[in-house]
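> Below are structures written as C-alpha cells.
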Structure P
Amino acid sequence: MSTPLRTIKLTISYDGTDYCGWQKQKNGKTIQGEIEQCLATMTTEEIPLHGAGRTDAGVHALAMVAHFNCRSQISSTALQSGANSMLPGAIRIMEATEVDQHFHARFSAVGKKYRYSIFTGKIQPPFSRFTSLHVTAPLNLGLMQDCLNVIIGTHDFSSFENTGSRDKSKTTGRGAIRTIYSAVLIQPEKDLLIIEFTGDGFLKNMVRNLIGTLLDAGKGKLSPITFKKILEAKDRTKAMATAPAHGLTLVEVYYR
C-alpha cells in the first residue's frame with residue numbers, strides 16, 4: 001500500500017533584492033527555486049512548489065503563500081525548521097501546516113494585499129534603500145488619495161497592465177477586470193509614505209504602474225479627473241512609467 005499524498009501549506013517571508021523574482025528560472029536565483037531545492041533534499045522527492053502568485057525581481061513578501069504535495073512523513077514543523085536551516089537568510093518559512101488536499105495556494109486565494117513604500121526625506125537611510133523608493137519632490141497627498149479613491153470598486157485595469165500578465169487571446173475568464181476593496185495612503189512616521197492596495201487579484205505590474213501614475217499626480221502633473229480618464233481608456237500607453245520593484249511588498253494572501 002502506497003504512502004498517502006500530503007498537502008503542505010507554507011507561509012513565506014523574503015527579501016527579494018538579490019533574486020530574479022518568485023518563479024523558478026533556468027538562469028538566476030529565485031525564491032521558488034531555493035525552497036524547492038531544500039524540500040527535495042529533505043523529502044528525497046521532486047517537489048513542485050505552487051505559489052499564490054508571482055513577484056518580480058526585487059519585490060519582497062511578508063507572507064507569500066505556497067503549497068506542495070509529498071509522501072514524506074516528516075512533520076510540517078520539521079519541514080519548516082529543516083528548510084530554514086538550509087535556506088539563505090533572505091528567505092524564511094514563517095509557518096508550515098498540513099492542509100486538505102483540495103487546497104491550492106493560487107486558486108483557493110480570494111484576495112491579496114500589497115504595500116508600496118516611499119521615503120520622502122532629503123537623505124535616505126542606507127538600510128531602507130532596498131525596501132522603499134526615494135522621492136524628494138514635494139507630493140500632494142490629498143491629490144494622491146483622490147486618485148486612489150477612483151480605483152476602488154470593480155474596473156478594467158488594462159491601462160495599468162503590462163504585457164505577459166495573461167493570455168489575451170482567451171475569450172473566457174475575467175480579462176483585466178479586478179476589484180479593489182481598499183486603496184489607502186498611510187504616513188506611519190516622518191518621511192515615510194505607504195500606499196496599500198487590497199483586492200481580489202492584481203495584473204502584472206499593476207500596483208507598480210498605479211504607483212508610477214500616482215506619483216505624477218502627487219507632483220501636480222495630472223489631476224484625479226485625468227487619472228480617471230487613464231483608467232477608463234483601457235490603454236497601457238496612457239498611464240505613466242512603472243515604479244521600481246524594490247518599493248513593493250506582498251503583505252498578505254487571503255483565503256476563505
Structure Q
Amino acid sequence: MTINYAAAETVEDFKHNLAVVEEKIAAACKAAGRARDEVRLLPVSKTVPEERLFNAVAAGATRLGENKVQEAKRKWQNMREATNDQLEWAVIGHLQRNKAKDVAEFAAEFQALDSVRLAEALQRRLEMVERDLEVYVQVNTSAEESKFGLDPQDVDAFLDTLPNYPNLKVQGFMTLAIFSDDSDRVRTCFELLRQIRDRALLTHGDLIGSGLLSMGMSGDYELAIAEGANCVRVGQAIFGSRKYPDSYYWPGAAGTN
C-alpha cells in the first residue's frame with residue numbers, strides 16, 4: 001500500500017516527522033524486546049533540495065543518506081560551509097567504479113559494496129586521500145534481477161577478499177526488501193539477511209565489524225526492526241512523498257526509502 005506523506009518544509013515540520021518516526025522505532029524496538037539504542041535512523045534526502053535540508057539539519061539531522069553520488073557531492077559542497085562541515089553524508093545507492101573518487105572524497109559511509117572491483121577502486125582512492133570509509137556489504141535477498149547486491153551464495157567468497165581493502169571499515173550488511181504489500185515476502189528478505197549475518201559472524205567474524213544490519217525503509221522499517229535491523233533508511237516519512245517512484249529517478253531501483 002502506497003502512503004502519501006505531506007512534504008516537510010519548516011523546521012517544525014521536520015521536528016514533528018522525526019518525532020513520529022522516532023516513536024514508531026521505539027515502539028518496534030519495545031515490541032521486539034530490543035533496546036532503542038540498537039537501531040540508528042538514517043534520514044534519506046534524495047531529490048530533496050538544499051534549502052529544505054537546512055531545516056532538517058536545524059531539526060536535528062546530522063547524517064543524511066543519498067542514492068546518487070553526484071547529488072550527494074553537490075549537496076555536500078553547497079552545505080558544508082553553512083553547517084561547519086558537521087553534516088555527514090551516507091551514499092546508499094549503487095555506485096559505478098568511476099565515481100569511487102567522489103565517495104572517497106566526502107562520504108562518511110557507503111552502504112552498497114557489492115563487488116571486488118568496486119572494493120578495489122574505493123581502496124585505491126581512499127589510500128590517495130588517506131581516509132577510511134564505513135561500508136556495508138549489499139546482498140540481493142529478493143532474487144530480483146533489477147536489484148543490485150551480491151547473490152547470497154557469493155557472500156562468503158566476497159568476505160574472503162576483504163583483508164585486501166584495509167581502508168574499508170566493514171560495519172555489516174545491507175539489503176533492499178522486495179517492494180510488496182505482502183509482509184511475509186518482505187519479512188523473508190530481512191530474515192535471509194539476518195541469517196547471512198549470523199553465519200558470517202561464525203565464519204568471518206573478524207571481517208564484518210559489528211555485523212550490523214541496514215534494512216528497512218519508510219514502508220517497512222518497523223518490520224525490519226522486528227527482524228533485527230540496526231539501521232533503518234527512512235526518507236519519505238520524514239521529507240514527504242516524492243513525485244515519482246524510485247524507478248523513475250534510478251532505473252533498476254525498487255522500494256521506497
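> Kindly point out which one of P, Q the value 14.5 was derived from, the read-out being mean count of other Cβ atoms within 10 Å over residues 101-108.
Attributed to the structure labelled P.
> Given a value of -12000 for helix-only ellipticity at 222 nm (-39500 (n - 2.57) for each DSSP H run of 4 or more, over all residues; to 500), point me to the structure among P, Q it was derived from.
Structure of origin is Q.
> Also, I was wondering about something else. Can you say which of P, Q returns -1.25, -1.42 when log10 I(q)/I(0) by the Debye sum over Cα atoms at q = 0.16, 0.17 Å⁻¹ is computed?
That value comes from structure Q.
> Mean count of other Cβ atoms within 10 Å over residues 5-12 computed as 19.8: which structure among P, Q?
P
> Please compute distance in nm of label points 7 Å out along Cα→Cβ at positions 69 and 93 for structures P, Q and give me the label with the greatest value.
P
Computed from the coordinates by the stated procedures, all read-outs in this text should not be read as laboratory data. All of these numbers come straight from a predicted model, not from anything done at the bench. Cβ atoms are built from the backbone, for glycine too; each structure is taken alone.
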